[in-house]
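Every number in this text was worked out from the coordinates using simple rules, so none of it is lab data. As the structure is a computational prediction, the values presented were derived from the model and not from experiment. Cβ atoms are built from the backbone, for glycine too; each structure is taken alone.
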Structure 1
Amino acid sequence: MIENKKLDKDLHGKPVDATLYRGMIGSLMYLTASRLDRIYVVCLCARYQAKSTQKHLQAVKRIFRYLKGTINMGLWYSKDTDMSLTAYADADHVGCQDTRRSTSRSAQFLGDKLISWSAKKQKSTTISSTEAEYIALSRCCSQILWMRS
């Protein structure tokens, strides 16, 4: 991301080629299947596909530079006997500067192996960070209940 700045609609920014931007986002979405560390920021950049500007393109290029520098990172599933289900949930309170909505994130592990994750903008605007965290936790619990059934 652009250092010390949050992405927003950037109404006065210089527009960029929408096809190029969408193609880059599509490539990054494909890569998130094995690179959990970038799913949040990729989803954040994907929100601005309709009217992307130079600011958004710079953020996407920064993600590609990060991926190039960390090419040896990824998911590794080795054989192991631990089958305990563990989950983590988090939310950024009022993370979207345009809609003032929070983003829920969660990760589920079987043993120490990542098996499921998500990052999604919440449908409602929350008043407190506790409320945003509660919504994120609720979504995470729903995912766990589905996995256990």
Structure 2
Amino acid sequence: MASRVSVLTALIEPVINAMGYQLWGVEYLGQGKHSVLRVYLEKTGGVDIDDCAQASRQISSLLDVEDTIKSEYTLEVSSPGMDRMLFSLEQFQEYAGYHAKLRLTESFEGQRNFTGQIKAVKNDEVVLIMGEEEFTLPYELIEKANVISQV
């Protein structure tokens, strides 16, 4: 059975693309009776508040018609930001050379949290350099990953 995020992504992405945006990612946080749906957009030249408001109206209308989320929820639409989450192997590849913070679903070589430089993506694994060590992390173990802005 497809995950809720996969179903929501499949619904939302065509609408977002038709509006001239790229869907960066979708996050769904189920919190009891009230949930949060976060949709991250990108476009050449950047996303502003008007873009987010316009996309929010379209997504909200779509979700009302499709009735995909049965419980009460809050819809948040924004740009991915500087410390953006990474949602796909393609995004990890795009951010090779950048520093990132990763949390895994289970322990890998004795730890669940990793902070280092993304070296590469090989097959279904992310290669991360932490100090003098190199870790090859299976993508399916990555629960959350954020780019660390180098300001």
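Once mean count of other Cβ atoms within 10 Å over residues 41-48 is calculated for every structure in 1, 2, which label goes with the largest value? Write out the running numbers ahead of the final one.
Working: 1: 20.1; 2: 13.8.
Looking at the calculated values, the largest one is 1.
With helix-only ellipticity at 222 nm (-39500 (n - 2.57) for each DSSP H run of 4 or more, over all residues; to 500) derived from the coordinates and found to be -8000, which of 1, 2 does the value describe?
The structure behind it is 2.
Looking at distance in nm of label points 7 Å out along Cα→Cβ at positions 57 and 129, point out which structure of 1, 2 has the largest value. List each step's numbers first, then the result.
Numbers: 1: 3.6; 2: 4.8.
Comparing 1, 2, the top value of distance in nm of label points 7 Å out along Cα→Cβ at positions 57 and 129 belongs to 2.
Work out the source of 29, 21, 11 here, i.e. which of 1, 2 gives that when semi-axes √(5λ) of the Cα gyration tensor in Å is computed.
Working: 1: 29, 21, 11; 2: 30, 18, 13.
Source structure: 1.
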